[in-house]
1. Given a value of 0.5 for distance in nm of label points 7 Å out along Cα→Cβ at positions 52 and 188, point me to the structure among 1, 2 it was derived from.
2. Using distance in nm of label points 7 Å out along Cα→Cβ at positions 84 and 316, single out the structure from 1, 2 with the greatest value.
3. Could you figure out which one of 1, 2 the value 64, 48, 41 for Cα extents along the principal axes in Å was computed from?
4. When you work out distance in nm of label points 7 Å out along Cα→Cβ at positions 124 and 196 for each of the structures 1, 2, which one comes out largest?
5. Taking relative contact order in percent (Cα under 8 Å, 6 or more apart) as the criterion, which structure among 1, 2 has the greatest value?
6. To which of 1, 2 does the computed value 11.9 (mean count of other Cβ atoms within 10 Å over residues 116-123) belong?
Structure 1
Amino acid sequence: MAAALALLAGCGHQAQDPEAARPVIALPAPAADGVSVLRFPGEIHARYEMPLSFRVPGQLASRDARLGDSVKKGQVLARLDDADAAKNEAAARAALEAAEHRLVFATQQRDRDEAQAKANLISQLQLEQTRDAYASALASQVQARQQYELAQNQHRYNALVADRDGAITSEQAEVGQVLAAGQAVFGFAWSGERDVFVDVPESRIGEIGPGQAASVSLPSVAGKPLVAHVRDVAPAADPASRTYRVKLALDAPSAQVRLGMIADVALQASSSADASVRLPATALFHQGEQPAVWVVRPADMTLELRPVTVLRYGERDVLLGSGIKPGERVVMQGVHTVSAGEKVAPMEPPHPEDRPL
């Protein structure tokens, strides 16, 4: 009986020892994996891609370009049946000629009446009527000229002309088809700059920003990878794939780079991401509304509550952007059972699968 009481007394004295260190699962914070180099599949595109269409409606009479053709600025790509447009232009030209004849007559009549008015041979009312007829004839001539120029434009718009050098990427209308104004006839890619389109999942989009350096390897083209940089990041995710479209500009595309080629893109992490660390979600604590983690001070093995910035929340982990440096020892589990300044004894998890990746 006395031995049992002595043992209990010894246990009670050990529990009350303020210098006793509490065992906690704490490990060095690992650097965020996959941050220094991010790899994604991509596809080569032209910097500017757009559909080509007629400005006016009509029936497609001929198609002078085919899929894959390289075209030059000013080259005619397709034509509409222009019989009606030619008649409208002829009618507008005839109306302009008639308006010009009426203006010539009204001008001559005005000059005669002004001379007669100076000699008091006609009344002031007749002179004003002549001047009014001249002003009306002049306005009609201006209107007829504008109508004629409009008819000329409408006739010219029956020919689809390339406004710059490029390539035909698709055919979207057939000869004989009746087209509405603005209906696509061809897909067109400009010559010159080349981009690489990459679809990035939302779990990684926070690590990519404009100007970020990248290298692009083309499996179909042997040689040194091409240098590129991030030109544009989509502000919203695609509603179907839930990925973000990232466009990278090739700094010096070679002649071997062709539209539609598959690319392997390696993105170099920005400087802000270099110091990022990835921790299990169980390590995250909150000091009010501010996220924080428990850090073991190596000098005296006590705990410090350190505010952190969370770049991204994952299913089982969090990516921290500031507050923690790789290598600092952080409490990974049981963060709600410890307190600031408490002396601890760091230990590894009992099961290897509980270690952070």
Structure 2
Amino acid sequence: MLCRIVQQQLSDAEKVDKQDDSPVTVADYGAQVLVAWALSRVDPDTRLSMVAEEDSASLKDPSGAAMLQRITDIVNSVVVEAGGEPLTGDDVIALIDLGQSAGGPAGRHWVLDPIDGTRGFVGMRQYAVCLGMLQDGEVELGVLGCPNLPQDLITDEDGGAAAASRSGEAGRGCLFLAHRGAGAYAADLWDAAAPLQRIRVNDVADNSGARFMESFESRHSDHSFTGQVARLMGVTLPPLRMDSQVKYGLLSRGDASIFMRFPPPSYREKIWDHCAGFVIVEEAGGRVTDAGGARLDFSRGRWLDLDRGIVAGPPRAHAALLTAVAAAEAARAAAGAGSSGS
């Protein structure tokens, strides 16, 4: 609810820019505080280990005082309603900084992206609140909260700026969740009494009818390359472009059968951008690997070390994806060699 309120009331005073040029909003910080606060209350005698995106550096600077106060106020509106004591600004900073765990192969680590798809959030498009749990390096639990996502079949328009304006309508707002070995499920995000629906990937027999997904913004993935891969697979439908791990949820419930992500070579993937969606796709019967076919490894700390990009889909589509990616890369290399030789 906090995120939906902030998105609808977003102003320039409520966002800053990080050094990597991605916008950070009150909702990023606020969601991280609330998740850390809630998890800490479950077992107050154990220090929470959380790997999360945001840190409090800019809020500790005098120039961040107004932002810190805004975050504290909006967080307390939720905390007090939940029966907790109001938090101070120092409490808020301490909770944000619980997210600075290094993670790793041993113990339990919660992995949080408080607002995955921040550019989509600011652009009034799709975003997700993403929480995963690592136990000894394996992703055991994943939850995606997608406030703007329709509960029925997705359309192209749902990826654009109209998404936020329809948030809160009947049939909008999806929760995806999975526990290792127990399957993947979807439910109404706003109705705690709503039944869970078991979801499965859609392993189409004919790739010409498959839908493929990619990042909304080309800065996040090479659209020309993913388009070439899709053509080599025989895909004829246009791409479905969405922000955030919403794409993993859509893949898991069968709205699309292919997801590709090929960021610039200089970009290093973070575990919070994929952790929750990874286990949901796997429990729905799909596969998520790098472009070389290696299963994603979340045990190495805060970063994913990948071979080129990320590809995901049901087993049959995933195998075809790997073949098409290799063919597209070979064609690109041959074209580069030809142009350099001329």
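1. 1
2. 1
3. Among 1, 2, the structure yielding 64, 48, 41 for Cα extents along the principal axes in Å is 2.
4. 1
5. Once relative contact order in percent (Cα under 8 Å, 6 or more apart) is worked out for each structure, 1 has the highest.
6. 1
Read the figures in this text as sums done on the coordinates, not as results from a lab. Computed from a prediction, not measured in an experiment: that's the story for all the values here. Cβ atoms are built from the backbone, for glycine too; each structure is taken alone.
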